Structure P
Amino acid sequence: MDTKRSLIPLQRVEKTILFIRGQNVILDADLAKLYGVRTKRLNEQVKRNHERFPEDFMFQLTAKEKAKVVANCDHLSSLKYSPALPHAFTEHGALMAANILKTKTAVSMSIYVVRAFIRMREELTSRRDLEERLDQIEKILLVHDTELKDLFEKIRPLLLPPPEKPRKKIGFEVKEPKARYGKRVEKKQ
């Protein structure tokens, strides 16, 4: 398999994966495009086979979620005026949708969809590992930070210049007793 050709569908699929309600999903409009069918046909097949789609495979967006998705994703602007609330398919739901559609395009694209979900999961896992490692480093630095502050407080007096010694006065100093004005002090011999 040519790696350049296989990356294009994978990248195309990854662009359609959204993070809603704490999980990676593909909306019915995007999934229908990937599988080469109309959204209406996909949703008809899902209704006919509703027992194959429990809540962890597929769920319907709320009006608030729909508005948020339409506002954030340019390629979904056509949903803005649609009265229907879109369905969101998880990895397992997307695979099940390919099975019920039974078209060649759906079957071949389902491989890329699963690979894209796996890749997104791996990225999320590696990101979590990185975040945990950064938290550990931050805790270590905080401990070291307090220890460094203590050390600095102890070293700070050593960094100050030494106190000056009293200077010797310049000039001539008489070591004889001082005389009062008007009175003479005589030396005893």
Structure Q
Amino acid sequence: MKLICGLGNPGLRYKNTRHNVGFLVLDNFAKKNKVKIGKKGFNSLFGRMGADTEEVLLLKPQTFMNNSGEAVKAAVTNFNVGPSDILVICDDINLEFGIIRFRAKGSSGGHKGLKSIIERLHDEDFNRLRIGIGSKRDGILTDYVLSGFKASEKKHLLKEVVEKAAEALDVWIKDGIEPAMNRFNEKNGR
């Protein structure tokens, strides 16, 4: 079994914020594959799909971003999923807006959702798909990541970036992290 976890914060207040781009990508992927993410368990909303011969669990933690590790740990323990079969989708302020980038492993890079997952799993060797949300160089970072997208960004994000990221998930499921990195990691991001 593979586990794809989109990171975000639950509730209408956060629905269309930069920090919820993981939820946006996972929702798009689920819709494209006719999977309903609505079952409750593992401190999450989840759905399951078959992909060729392997089952895939789609997970949206409902623990708020900073405690995402609780939900991921619960699902990983229940389904006995190894680190190489986990993919976490999250926002990244260090990537230019709209850039997507796979990583096979690594630190949290300051992302509190990833930090929580690393702490709960005691492992940083899981896959990530980072979605660039750009960075506001002045002001409070929390305010920026919890802000909504500009109209031009929203149009670009929903029509291009989210669809491209959802397509990238198909490649990761079928072919693994290396082919996904080779095909989708953009060279012009920071």
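Every number in this text was worked out from the coordinates using simple rules, so none of it is lab data. As the structure is a computational prediction, the values presented were derived from the model and not from experiment. Cβ atoms are built from the backbone, for glycine too; each structure is taken alone.
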* For which of P, Q does Cα extents along the principal axes in Å, calculated from the coordinates, equal 136, 41, 30? -> P
* Asked: So helix-only ellipticity at 222 nm (-39500 (n - 2.57) for each DSSP H run of 4 or more, over all residues; to 500), computed for just one structure, reads -19500; which one of P, Q is that?
  -> P
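Ranked on distance in nm of label points 7 Å out along Cα→Cβ at positions 109 and 141, which label among P, Q comes first with the largest value?
P
State the single structure among P, Q that was used to calculate distance in nm of label points 7 Å out along Cα→Cβ at positions 29 and 93, giving 1.6. Write down the numbers at each step before the final one.
Values: P: 1.6; Q: 2.5.
Going label by label, the one that fits is P.
Which one of P, Q has semi-axes √(5λ) of the Cα gyration tensor in Å, for residues 61-116 alone, as calculated from the coordinates, equal to 21, 14, 9?
Details: P: 25, 12, 11; Q: 21, 14, 9.
Corresponding structure: Q.
Here relative contact order in percent (Cα under 8 Å, 6 or more apart) has been calculated and equals 22, so which of P, Q was it run on?
Details: P: 22; Q: 26.
Computing relative contact order in percent (Cα under 8 Å, 6 or more apart) on every structure in P, Q gives 22 only for P.
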* Among the shown structures P, Q, from which was the value 1.2 of distance in nm of label points 7 Å out along Cα→Cβ at positions 133 and 149 calculated? -> Q
